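The structures considered in this document are given below.
Values in this text are rule-based calculations from the coordinates and carry no lab data. All values derive from a computational prediction rather than experimental measurement. Cβ atoms are built from the backbone, for glycine too; each structure is taken alone.
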Structure 1
Amino acid sequence: MELKEKTQLSSRTLAKHLSQMTNLRYVEKKTDVESGKYPYPVFYKVDPDVNSSIKTNIVREEIANGLEPALNESKDPLFLLDGIHANSQLYFIDLLRRIQQDKNATNEDIYFWAEYFLWSAYKQYTYKLIQASRKIINDLNINQLLINQAKRQIEIFQTALKIYEKTEQKNVHDIPRNSR
């Protein structure tokens, strides 16, 4: 009843969707026969991985939908592409951490993680950026975009180098002397 109220779906439609999600193992169904109530109360619980996936998709969709307004403001698709690349790097680093932590990860597991978290997000974002860029293509000065991009990359790489060197120096100092 609670789900029916929140979703505003008919009982039949809701039952159909819940059955599909239960069959796909997105949702766990539990019937409480011990409560003494009739009809037996039924409880549904979303799988934590599915819940995380849904939240990831919502955030991803918000980011993708924000690309066109951001491009209209910046008029620089390469600047936004830098952000997409930075996001992809974070997903890639997360993938490497997953592989480090899960020594039993199969190639299928790794492929799934890469497809879901890395490639699909990159494809979605770049597609939205291409579509938005087509709308303002006549306003773009490609040569100036490339000059601006080169300047940004020099600054980004210099900043990143300083951060990475500090992190490496900290890691070297954290190693006990007898293990050096």
Structure 2
Amino acid sequence: MSDYSQPGIVPLAHFPDERGFLDVVWKKGDPHPMPAIRQIISNNSASGVIRGMHYQWPLPMGKFVMCLCGKIFDVLIDVRRDSPEFGEWQNFFLEEGDGTALWVPRGYAHGFQALRDGTVVAYLCDEAYQPEYDHSISPVDTDIGIPWVYDGQMSEKDLKAPKLKDIPQEELPYGDCL
């Protein structure tokens, strides 16, 4: 993947053998979506847990997402209010040992569903989390229609999140926030 203005799977240098595998996530000189990593976040989820759909504005955050253990159904929504793809979603599957990561550009809401108990996901972020800029969209927004793999547990925050159409325009990214 060379166009980091768009979301997509990023192949890692993946070296499996009889002992397991080694992934080279980044090394100096490699093309990489982020000029700097400002925060690293990880979480652990039980099977079925849905986390998302989250974005940060007006201080947007790009994320390099890796599934370190387990498997996830990962979803992105373009929430840039002036984008021709506004409100469109894409999904990807990430699994431990598959030798891939996912790039989530600024201006996209992100969420996932854990498909195995003990799923561990790590995010390398190009901006630090700022609670005052945190925004959410309902993961079960019927207008968007994300087909989650199965019904899953969600946080109170995600259960109460508004539909995309109910979010005020000033709380949505715009322009070249990438």
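A value of 32 for relative contact order in percent (Cα under 8 Å, 6 or more apart), calculated from one of 1, 2, originates in structure 2. Looking at structures 1, 2, which one was FRET efficiency 1/(1 + (r/R0)^6) of positions 105 and 153 (r between Cβ atoms, R0 = 30 Å, to 0.05) calculated from, given that it came out as 0.35? Structure of origin is 1. Taking 0.65 as the value of FRET efficiency 1/(1 + (r/R0)^6) of positions 49 and 161 (r between Cβ atoms, R0 = 41 Å, to 0.05) derived from one of the structures shown (1, 2), identify that structure. That value comes from structure 1. Where does the value -24000 come from, among 1, 2, when helix-only ellipticity at 222 nm (-39500 (n - 2.57) for each DSSP H run of 4 or more, over all residues; to 500) is the thing being computed? Computed on structure 1.
Going by Kirkwood radius over Cα pairs in Å, which of structures 1, 2 comes out largest?
On the way: 1: 21.2; 2: 16.6.
Sorting by Kirkwood radius over Cα pairs in Å in descending order puts 1 first.
For which of 1, 2 does P(r) over Cα pairs in 5 Å bins from 0, in percent, for residues 41-120 alone, calculated from the coordinates, equal 3, 16, 26, 24, 16, 9, 5, 1? Going through each structure in turn, the value belongs to 2.
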